[in-house]
1. Out of P, Q, R, which structure matches 0.5 when distance in nm of label points 7 Å out along Cα→Cβ at positions 110 and 142 is calculated?
2. Out of P, Q, R, choose the structure whose coordinates give helix-only ellipticity at 222 nm (-39500 (n - 2.57) for each DSSP H run of 4 or more, over all residues; to 500) equal to -9500 when calculated.
3. For Rg and Dmax of the Cα atoms in Å, for residues 126-181 alone, the calculated result is 13.9, 47, so let me know which of P, Q, R that is.
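Each value in this text was obtained by applying a stated rule to the coordinates, not by laboratory testing. Model, not experiment: these values are computed from the prediction. Cβ atoms are built from the backbone, for glycine too; each structure is taken alone.
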Structure P
Amino acid sequence: MAHELPKLPYDYGALEPSVDTQTMQIHHGKHHQAYIDKLNDALKDLPELLDKPLDELLKNLTQVPEEKRTAVRNNGGGHCNHSKFWNWMRAPQENNAPSQKLAEAINTQLGGFDKFKEDFTNAGVGRFGSGWVWLIVKDKKLAITSTPNQDNPLMDNNGSPILGLDVWEHAYYLKYQNRRPEYISAWFDVINWKQVESDFEALV
């Protein structure tokens, strides 16, 4: 079955002022859709791969014919990353922070929430060019990492992402121009920690 653009769990304007409405419209309706269209085109003659769950496809890229692999990595990665990204956000919340088991893990494994925010921000700011910054679970432990382009940690068996931030310019340029640190700071207000906690608990 061909991949389809997932519906957002909120309106395009729901993330204002952290993420502006026009950016969401273009990001979801244009950029994400383009990744899906190109992924479907790359796999149109490979129904056994087209029907494979997206995470499984990306974990096993060596099963993709070599001439299709780059297209599947880039566009499958774009589809996977964005599908998760939309669910990791919600309307802005004051004092937005994790609770429960995840909060304890951040305290013990990452030096506390403030240190996590600092290190996550630095990873996002330090990502040269386009890419993503991730909070992952690897060997049941938390870690922060980043990847270029539309890569994600699943591709190289480097952990399972439970939170990711798109630091491609198309994710923030209309509102923040070149001020990536400001974008990252504002984005912390819209993290859907309930979803992140659910993803975390499923892995540990």
Structure Q
Amino acid sequence: MKKVIFASNNRNKVREVKHILQDLDIDLISLADMLEEIEIIEDGKSFEENALIKAKKVYDKLNIPAIADDSGLMVEQLNGEPGIYSARFAGENATDEDNNNKLLSKLKELPEPHKAKFVCAAVYFNGTSSLAARGEFKGKIIAKARGSNGFGYDPLFLPDGYSITLAEMEATQKNKISHRYNAFKELKNILLQ
């Protein structure tokens, strides 16, 4: 079984991705398992570039094939903002609440619906070549936050075909339909070929 490192310290994300990739003949470990601090500067111009930067940095440091992802929210009326800056939309040390408030203030004068999508790029890098997949999850931004599950923009995001926000969903339900699920499912199919 080949060891592959997932460029994340987020144990919930690692658990979710391990579950999605369980059919692959790999032992997926996280940066937290390696007790390794790796400073990664995400200065790419797209989700795919940022994911590849993370995977390459981890591979270069540990010499183990790496998987990484980058994701964010894109709002149609804001020309794709916040996009790759989703986590720091309201500034470098912004909280989820800060980011949500900035998003709502930018949408306040615009007509509803505020169509949006979550996007995730997942990348595998083995030292010589890379494989990439992209997952999307469409919905709209609502005017008032609902729910206490999840994080980030989840309380404002109402997925297409649902009457509850991502923050009102159970994690298991969200993990079966999310942009991250779609990206890693696609990456798994590419790796199985």
Structure R
Amino acid sequence: MRVTPADLLTIFRLAMTPVFLALFLTGQNVWALIAFCVAGATDLIDGTVARLTRSPSKLGALMDPLADKALIQTCFIALAVVRILPLWFVLLAAARDLMIVMGIMYLARAKFELPFKAIVISKIATFCMLVVAALGLAMRMNPELSFLGQHIVIWLLWAILLTAVLLVISGFKYLIIGFDVLRQRRIYEERLR
């Protein structure tokens, strides 16, 4: 199996997750934020690298969402433990991610043709989750921080609310796609009979 440059970025992001967690747990807040942002940046560029090098891969298509979910969910749980993120938000994000992963696993096990392309609303939701995590880490680093005259808590609250809406919408969109794949397969099998 060939490993592409985009795959290497995804593997790096996955490897950075325990590094981020170790920095977070040892109270190295600045380094934890830097590690998270570097790892998160690979999520923003790996797709572009795959397109530019014309080297998309099935490995990358499977690993990319898993690496995203590992990094983001690890950060969200850590931030919930120190009471920066609300538990309802972390559970919402985890439920949506679990639904996606379980759906992919079911379809793959049943030998369905998987639609490996992420939907736009999901990409936006993932970007917003990265923003929520970075804001939460920045708040842990300096609770008095403010941007453009607004306290970081206000920015974090708005980011959480926007992201929650996007998570629900993208979750429903993935459900619709999953049921459509099942319906198309059933129609195909009925035609073969």
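1. P
2. Q
3. Details: P: 12.2, 38; Q: 13.9, 47; R: 14.8, 49.
Label of the originating structure: Q.
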